[in-house]
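Pasting the structures here.
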Structure 1
Amino acid sequence: MNSKKRIVSILKYVVLSILSFISIFPFIWMLIAITNKSVDITSGTLMPGSYFFENLKSLLASDVKYITAFKNSLIIAVITTTLAMIVSSAAGYAFEVYKTKTRDKIFNFILLSMMVPFASLIVPLFRMFSKFNQIGPLKGVSLNTHGAVIIVSVATAFLIFFFRQNTKTFPKDLIEAARIDGLGEFSIFFRIFMPTMKSTYAAAIIVTFMSSWNNYMWPLISLQSPEKRTLPLVMSALGASYTPDYGMIMMAVVIATLPTALIFFLMQKHFVAGMTGSVKG
């Protein structure tokens, strides 16, 4: 009996090891590729080379303005994530704590919007944002501005749903106790709810930052100037050339992967707890 369990355990580890290797092999291959010439990469070499700094210099000296695109992506991702955490969590909190039949209907309508493919909204969004140039206060979120990319992702149906489900696990006694102590509703939200639900916020930050960082479709439509472009647009341009330099492309991809990987590793302890809370709620 023990031998059978041991064999099953060994088989599990073997299968998991194979699956893990398959999962991380593309990234390992990219790390090797950034040290080789383009011709060596296309020939399928799996040995590290000595062309790392040449690929880095080629990327930084290219016409695509990689550093500028990196800054643009970082600015958009950080601002989007910060605003989304405040707006979406406040909406999810309000839908759960201040329940009424009308608010439940509004929330159900928001959930229905999750079923609409974003691609089908591109034309209406483009027409709407193109008219913002003519309205003074809205020029900051008109086409060809970072604001146009940010505002679309600040309050998403998924984030509102995610925070509402997690708010179900928040002890309502804390709210009542805070009200008795004289705290206002905003103070309860910012000083009690937000610190208590840090696992939920960590999970939401990871999802939102990655989504904003990798966003391609809407920035492609809304950002028309080369100096406004984000990393996904720049990497797409690198791969679309007649003679792509694969060493330089892999260098661009690896550098673009680092911020999202860093965010995930810093918050991974809270990520699972936050996602589990949403499922339980």
Structure 2
Amino acid sequence: MVKILKSGMYTSIQDTGRVGFRNLGVPLSGAMDSVSAGFANALLNNNKNDAVLEITMLGPKLKFFEPTLIAISGAELSPRINNNSILNNKVYNIDKGDVLSFGKPIKGVRSYLAVKGGFQTEIVLNSRSFYDGITSKNRLVENDFIPIIKGISNKIKTTGYLKNKNQFFETSVLEVYKGPDFELFDKKEQGLLFSDLTIGNNSNRMGFRLEEVVLKHSKSIITSPVLPGTVQLTPEGKLIVLMKDAQTTGGYPRVFQLTEKSIAILAQKLVGSTFNFKLILN
């Protein structure tokens, strides 16, 4: 077991998501930065779908009641074991009674904690990913207990270390494909969609609302399927990038579709960060 001593800003369990239930209106969910979550699991030789902790900005404080192995990837949030600083992208031994905590955010927004074998919370619709209304809770709170696999040998030599590439956090270009409704707009209008864009305050796991008015319009579409990474253009001219907890249908023109890597990069950007889109030719 792992006990939550302090919950942090927003800490939840996520895996690769709840695939195959969109026809029932169930969002995909899953790790916002699937690249970093997958990397943390890979360091431990876990299954890519093993559940991890998604930690947003201000990390939790955790006490381990079982020995295990851990790895942290994604945002650099000054992790410590028993007040001793540790590195991202490295495997660490954890003994019974050890306390993992986080300090000052250094780079990025979301960090991913993997344990050997994954966190063993409830499975609902083939996924452990938290989502309000599907799972019993949408975030972890103080005094929660999280099951982990017992009997994990933690007596291994852990000297390897892989450094994150700064480009992943610092790039200001997000690659996208044309969305199904891109061609509703003429060439001049399309060009406006590639302007510099700023992440607004109303941004979360459901979607990122961008501040700029890029193109007011009166185009309408029937309610149509949307995915994480779909970019919608509102009549008021603002763009919304749908993220992992987004709804399954929408009524605004779908002008772009982000790649999975672009979703991950965007998930690591702070409110107020600027970027622009780069079209990948199909």
Structure 3
Amino acid sequence: MKLFSEHLLSELDKQLQNIHSKTDNPVQYAELAIKTLIPIFENLKTKFLKHTFTNKSEEISFFRDTKPQFAAKLIYYNKIYNIETNKPFGSKKAIRKYYNLELFKLQAFYNENKEFYKYYKTDNKSLDHKYFLRGKHDLRHTLDSFYFQADNRFSTSHDYKVAKIIANEKIKTYIETEILKLEQKEKTNSNNTNTKTQKWTGSKVGLIELIYALHTEGVFNNGTSELKEVATFFETTFNIDLGQFNRAFLEIRARKSERTKFINTLKEKLILRMDDADEN
């Protein structure tokens, strides 16, 4: 079951990456992702129901570690779709208020599940036999209404909570990035600032190459940021429109020689600068 799940998750990630390479529109990529996720999640469930666990530890691992990874993606993209399709038209102030309300909802979930959040994040396993085995729900522990609607053959009392925790962290990052975009646009359009705007004057392809390298290294938000979020940050910070940056990356990948041309140039010039500083 573990090998099957790992292979299925790997294939899913490839399909999601392909979706993001085709469109930057959150409504479009969320809708495509949901359509991709549903049959894959059903495939996981079908395989699971035919599987017999050899011990309780294997079952706990599935519901604590494996299933939530799939469910979290479905929760995340569904939430992004709902956020963006219900976003109000109007002033930046109204949109910011809307986004802040969504952040408040995330905080409310955290407040309601603070103890379990701490349990999960500290990798505590002392109650796993109650949280992640089927048929072990305890009303003394906080249960989501989702539990009572779910297929109990494929659910435990807390695997959905884990998926929500994983998804909510990504949703929070997404919303905060959108708020940052609003603030950056306001700063760019403001005539009251004395700060000189830093504008990217290098090539767009070079910047895109750099963004992909930084995202691959996972230097933003401990590697949890989406590529689109990072690209948007650079666009607003340097007042540049990267357009279909995913298409530019395809061209970078297709280079026959020196695929990391811009990064190689940065390295060479930095080394030269350090050598000059050493000599002086």
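Coordinate-derived values only; no laboratory data. Quick caveat, the model's predicted, so the values are computed rather than measured. Cβ atoms are built from the backbone, for glycine too; each structure is taken alone.
Values for this structure:
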| item | result |
| --- | --- |
| Of the structures 1, 2, 3, the one that 5, 22, 29, 22, 14, 6, 1, 0 was derived from, the read-out being P(r) over Cα pairs in 10 Å bins from 0, in percent | 3 |
| Which of 1, 2, 3 yields 5.2 [distance in nm of label points 7 Å out along Cα→Cβ at positions 181 and 253, calculated] | 1 |
